[in-house]
Structure I
Amino acid sequence: MANRYYLITGGAGFIGSNFIPYFLKENPDVHVVNLDKLTYAGDLDNLKEVENNNRYFFVEGDICNEELVDNLFNKYQFKGVIHFAAESHVDNSISNPNAFIKTNVNGTFTLLEAARKHWLTAHKDDGRAQNRFLHISTDEVYGSLGETGYFTEESPYRPNSPYSASKAASDFLVRSYFHTYGLNVVISNCSNNYGPKQHKEKLIPTIIRKALKEEPIPIYGDGKNVRDWLFVRDHCTALNTIFYQGKRGETYVIGGDNERNNIQISQTICTLLDQIKPRQKGTYAELITFVRDRPGHDFRYAIDAKKLKNELGWTPEASFDAGIKQTVTWYLEN
């Protein structure tokens, strides 16, 4: 295992920048090459804790750049790819779907082709077993649930936004490289993440930011849309487990067992802020404002992660109350 190099894409983003320090700490024999385009959602300040680590290397670049990706595979002889890089904000996919197709579909294809070329052509059967491609995806590919039921690995794909459609397409590409070429792939589909380092455009950072600025806190529709919230640290432990222990060709869904609707989320955050940094007059909840609903807004997502729990022994550790308090505290300090 000495001097094994792993390519992590999109490592300067929210989940990637939480995962890289964890991955390096948990696996002292690995080296990480972080390939990130540094779009608006990527920030190297998120990785200051590892920037001087001699097992960490940063490369600024686009996963769609075939020459760059090929050169990196040649230089580092990667033993694995952990693929986070993606356009991920649903609202942006509605206004500019083109960027989502380029990065999420074409970028994933570029990485898969590089892996196929370097692992299967160069190493034949040996490459199929030794090298692994972990593709990180979303539960949004499964569409929307009613008031009951849960997504599982067997749920049919029913994407309802350009974002979820682009992720569904990338999932299918990854799956095809296993069934067609025998590439050692594994796919994860997670529920909504929250925690430190999340970009300000997402729901929870938006609630915190708007509250602290004493601005209206925008909540889509009637605020009753439900998500299963997964603390980002728990997501990192799940991905590390799947990468090393998951069965090749399999999919694993990851959830936090924390269903909350958007009103509950906003009220919980407002209550925490009332306790930690109270307003001079009134409560933060008074700032909650309902706005026109987003087109194609899925009503409910919920995950049944039984397969991951039973087969690989993973369970989420953070309760929502503990995770959201840690998250609010981080944003207040940063």
Structure II
Amino acid sequence: MNEVLEKINKIGIVPVVVLNDANDAKPLAKALCEGGLPCAEVTFRTDAAEESIRIMVENYPKMLVGAGTVLTIEQVDRAVNAGAKFIVSPGLNPKIVKYCIDKNIPVTPGTSNPSDIEQALELGLEVVKFFPAEAAGGLKMIQSMAAPYTTMKFMPTGGISVKNINEYLAFPKILACGGSWMVSNDLVKSGDFDKIKELTKEAVMTMLGFELMHVGINCENEVEAKDTAGLFGAMFGLNVKEGSSSIFAGNVLEAMKSPYLGCKGHIAVGTNSVERAMNFLESQGYEFDMQTVKYQDDFIKAVYLKNEISGFALHLVRK
């Protein structure tokens, strides 16, 4: 898959932005990046779109900025010249798609039915936009179309919100979701970028779904592990279950039969997507020990961070 599309997949949510005033581009980009979504699809519905893309890219070079509602080849050129890294359109125009492919520009045209998907496949695309998502049948429609078109991935946009984002992203054929609820026109026009930052962070935390899963305690040997797990089980009425390397008391405590990572033990934090959680935490300056990665099917099941916290190693685990 194209590198830009892989980045979009790791980000998970693409804010769909309409800007009437290019002066709003810089503070909006700042709010999105600080909120945890260093990405934006700036729609070409307004005269300010081209300059807004240029301002975002110049001031936040690590931000992934694309152009949306692109209807002509001339708009493709203007968007790319301004710094856009990807192109999105509401429908599938073969002329625009071919032009982007020839120029090696990532493009996700809008689709809403099997005929659109077959055109996209004929053009060599791996990812398409599904628009308008909720009005066109929502997740059930995507799941139905994904069955015969097994290689295609989707980026639904339209009607996506904090209430249904995780339902969409839980389906493995969905690359990411486009959404505008955190960057509504009213908030942009009023200059309430603090609220945009707040809503952006809420969207990210909802998507990632961080949750404390269990605490692991390093024991010196199997006897100590049995005693530790047994004590917690007896105190709190938890079932004790023995595994090859550890003993669990319920789902909250893991007693290691011999010391593992972490001076004192480890803390497991669950997430809806380890890959997206890693991308978010890396953008905050945290590092991961890639030698600890465990896979399940095509997904990362678990991974440890490099640094300990108060003597405990920290690892993410897919819920």
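Here Rg/Rh (Cα atoms, Kirkwood Rh) has been calculated and equals 0.97, so which of I, II was it run on? Clearly, the read-out refers to I. When mean projected area of the Cα convex hull in nm², for residues 99-202 alone is calculated for each of structures I, II, structure I gives the greatest result. Using relative contact order in percent (Cα under 8 Å, 6 or more apart) as the calculated read-out, with 14 as its value, let me know the right label among I, II. The read-out was computed on structure II.
Of the structures labelled I, II, one was used to calculate mean count of other Cβ atoms within 10 Å over residues 227-234, giving 16.9. Name it. Label of the originating structure: II.
Taken together, the values in this text are just the output of simple stated rules run on the coordinates, not laboratory data. None of these values were measured; they are calculated from a predicted model. Cβ atoms are built from the backbone, for glycine too; each structure is taken alone.
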